[in-house]
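Read through the structures below before going on.
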Structure I
Amino acid sequence: MGVALKFRKLPASAAKWVMPLLLSIFMSGLVSLLSTIHAQGLVSGLLMAWLSSWAFSWIIAFPVLLLILPVVKKLTMLLVAVE
């Protein structure tokens, strides 16, 4: 049914970089889009304003995620029962 993509996967050790990278891309993109629309409305030039905002947001979001992810994992383990 679906299209199978054939590519060589990264090693499992890359997950510690790939997960925060993807998370920071999606989260900063969505938050910056909503922020830009909230601040400017649906106006001409919205796309360029959003992309500029997104780039700036992502530059901050990715390193912050790398720094706080270990703390968030530890806090999660304090709140969640290990089965």
Structure II
Amino acid sequence: MPESEYVPECYACPIGTVSMAVQGAAPDATEHLIRAGRELLGAFKSMLDGVDAFLNLMEERSGAARKPAVVQSIPIKRKPPRK
């Protein structure tokens, strides 16, 4: 799509902005940018997986540390009301 055919929304959209940026670039440069983006997303996914595993571990540890609430029955002796 030539630059003259871009609508104003393309300039606000990240995909449209990238499309316009790589339009005049060499195919090797475009391929390099795509690979770098893929690696960045892979690293981000790995980080999120690590955070998820850490949170699951912390949840398991806190669940094991919790003891069930024990209610003790204490008999109460009431005095008869005064008259």
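Throughout, read-outs are computed from the coordinates displayed, never taken from laboratory work. Note that the structure is predicted; figures quoted are calculated from it, not measured. Cβ atoms are built from the backbone, for glycine too; each structure is taken alone.
Below are the figures for this structure:
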{"item": "Read-out helix-only ellipticity at 222 nm (-39500 (n - 2.57) for each DSSP H run of 4 or more, over all residues; to 500), computed value -22000, structure in I, II", "result": "II"}
{"item": "Source structure (of I, II) for Rg/Rh (Cα atoms, Kirkwood Rh), computed value 1.12", "result": "I"}
{"item": "Structure from which 0.90 was derived, FRET efficiency 1/(1 + (r/R0)^6) of positions 20 and 44 (r between Cβ atoms, R0 = 35 Å, to 0.05), options I, II", "result": "II"}
